[in-house]
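Each reported figure results from applying straightforward, stated rules to the coordinates on display, with no laboratory input. Note that the coordinates shown come from a computational prediction; the quantities given were computed from them, not determined experimentally. Cβ atoms are built from the backbone, for glycine too; each structure is taken alone.
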Structure 1
Amino acid sequence: MQFMPATLATYGVDGDGDGRADIRSDADSVFSAANYLTASGVAAGADGVRRAIFAYNHADWYVNDVLYYAASYGGGVVAGDPSDCGPGGNGNPALPPIEDARIAGMLTLAQAHVGDPYVLGANGPHAWDCSSFTQAAYARLGITIPRTAAAQRNWLAAGNGSRVQLGHEKPGDLIFVDTYLGPNQIGHVLIVADPAAHRSVEASGDAVGIHDYTTWSGHHIFEVWRVGAMP
């Protein structure tokens, strides 16, 4: 986010709302960098991301370094990942469900991690955040889902799963809710373990645990989704 004065004059953005784009302001630099990358085609998929970073600094090693650190800090999701851009669609109810026996096996393995610590950004194998936990659980079924909770919901809505009404959930379904990120943004995901008892297995609080998922039902966002059987 370093700028030459001439570049800032063209792409500078007032990020902190003080009425001017200041080259020494971190907030202005962040928004200005986003503006510059957008003008350079960063929204045109993964190739567009590489081209935009290269436009900033004409060195392949620099592009690779930026993408490496972006993936590390972002838990595997970087700008340009279409699974994390927008609300997706309405899902695909025609997808067949995953066999009950496979779901049961996945839940047995997931519940074996009860007590593992919750660490924001952790990817296992003995520490997790909410979305890395669900990602790892479905990886055991050979299904690759995105890294973040919002991206997982959007991936399902884009045709890899179907929306389920509360009261019709089954073991293995995913529930998405809003959290500290605000009422209009998904911030947490959990796995339905026992619908009859309203029990979930999830990474939240201090550790992976079994919880009553109805405690989330008063949130602005409370969506139940079913992962479809992948061909």
Structure 2
Amino acid sequence: MSVARAANLDPLSRSTVGVTPVACVVGGGVAGLTAARDLTKNGYQVHLVEKKPFLGGRLPKLSRVYPEESTGSELIKDLIESAIGTGNLNIYPASEVAEVEGYVGNFEVTIESRDYMTEKCDGCAKCEEVCPVEVDDDFNEGLTKRKAIFKQNTFPDKYYIDPETCTLCGECVKACPPGAIDLSTRTANVSCGSLVVATGFEAGDPEELLKHGLGSHKGILTTSQVERLLHKEGPTSGDIEKHV
């Protein structure tokens, strides 16, 4: 009966849709940057969306990476320069995808940005001096403290404002000589034909390690913390004995 039924079926029609030659890559770590580099080299316009105020993800935290034996920061720098050099890359730091509409080949993406520091930043540090918020530095795996506004050796080369910890008090705006800070949330709408999701990973919950003594003595560390202590730009300039 199934065979008899199949004889009366109509064939599926094949449809063709146009594809917008633009890509949206979500995630600015090594996977997202690699995808962005390859797409831009193939002529695609790429919109790179990263939740953090800087690019690189976890890679810049690493001291030496096999087999190149380069630091994570050096590898990320090469990736970024390669992608930017094509002229086809648009970067949205401290941003998230708020909404996606459309269909395969033709998406409409709404990007919500809280990148409060503009390109006018000259690195004078006046903003950091007046910032009243101090939190654990997640880049150093909680081994040091930082302000809600901070600077480190990552890309872009400017001061960053952490939207997750900033209270929007406005003290930095008053103190900034070039007027480089805009504490408003902005949205951008982009059309793209493809979406690449490369949102990386999070380390395990450190609460699970408390039963093994984490936090009871400064010599008990996670492997991520050891990596930061071994890094020449880490809390102890690569000398782990200074910590323990």
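Structure notes:
- Read-out semi-axes √(5λ) of the Cα gyration tensor in Å, computed value 40, 25, 18, structure in 1, 2: 2
- At a computed -10000 (helix-only ellipticity at 222 nm (-39500 (n - 2.57) for each DSSP H run of 4 or more, over all residues; to 500)), which of 1, 2: 1
- Label whose coordinates, when relative contact order in percent (Cα under 8 Å, 6 or more apart) is calculated, return 23 (choices 1, 2): 2
- With mean count of other Cβ atoms within 10 Å over residues 34-41 computed over the structures 1, 2, the top value is the one for 2, the highest of the group.
- Comparison of 1, 2 - label where mean count of other Cβ atoms within 10 Å over residues 58-65 is highest: 2
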